[in-house]
1. As an exercise: P(r) over Cα pairs in 10 Å bins from 0, in percent, for residues 25-72 alone, calculated from one structure in P, Q, equals 22, 40, 24, 14, 0. Which structure is it?
2. Looking at structures P, Q, which one was mean count of other Cβ atoms within 10 Å over residues 57-64 calculated from, given that it came out as 12.1?
3. For Rg and Dmax of the Cα atoms in Å, the calculated result is 14.8, 43, so let me know which of P, Q that is.
4. Out of P, Q, which structure matches 27 when relative contact order in percent (Cα under 8 Å, 6 or more apart) is calculated?
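Coordinate-derived values only; no laboratory data. Note that the structure is predicted; figures quoted are calculated from it, not measured. Cβ atoms are built from the backbone, for glycine too; each structure is taken alone.
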Structure P
Amino acid sequence: MMATQPEKPHYFDAVYEVVRQIPRGRVTTYGAIADFLALGSARMTGWALRNIAGTEDVPAHRVVNRVGELSGRHHFPSPTFMRRMLEREGVKVVKDRVSDFDNVFWNPADELL
């Protein structure tokens, strides 16, 4: 008998929908997504994104930690993937941290109401 994959929580789908809305050249945080959804926590947002990092459908490379660090970089196909993707979109990254974080930060609470 073949084992089936466990069903992913509805929360994960909600996270993916928010992440799909982040514009090119902008970033948001795990916590901003969690606050907007009013479900779970920044850590749960990270768990939702952990297994889909590097897929084209959900631009998880645009989600960083609260200080702009590329804390999820090790969950992508390579440790430099996240930085390269952001730089292609015009986001400057220095030492695995978004250098102009305040100006490229996208808050779903402000944009998705």
Structure Q
Amino acid sequence: MAMPETSPLFMINMLKFNEGGQEKYKTYMHAVAPLIKEVGAKLIWSGKPMMGLIGPEDEMLWDAVLIVRYPNKIALAQLGGHPDYPGHLRAEALEDSRLIASSQLDFA
């Protein structure tokens, strides 16, 4: 990723669960929480989209959106490469997803 190694990274997670996937994703989050903490990351927001206000009317709404703050891109790589990372639980829970790595902007 073309980001400085020391800048915070905000990962936007857009999730579409398969049948029974929301409960499986809770299991994933419980399993990954200590690893997130270990690499210095933090879940800063999660929510359920209610409706689209601007955009195509037939556009799919995601079941959940989460934002995780990582201290830097190295921490993200450490999480994904951790031997205890429960990626299979995430994969089992989701029909579709998007991960959007983002940097912070200051519009003030």
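1. Structure Q accounts for this read-out.
2. Q
3. The read-out comes from structure Q.
4. Computing relative contact order in percent (Cα under 8 Å, 6 or more apart) on every structure in P, Q gives 27 only for P.
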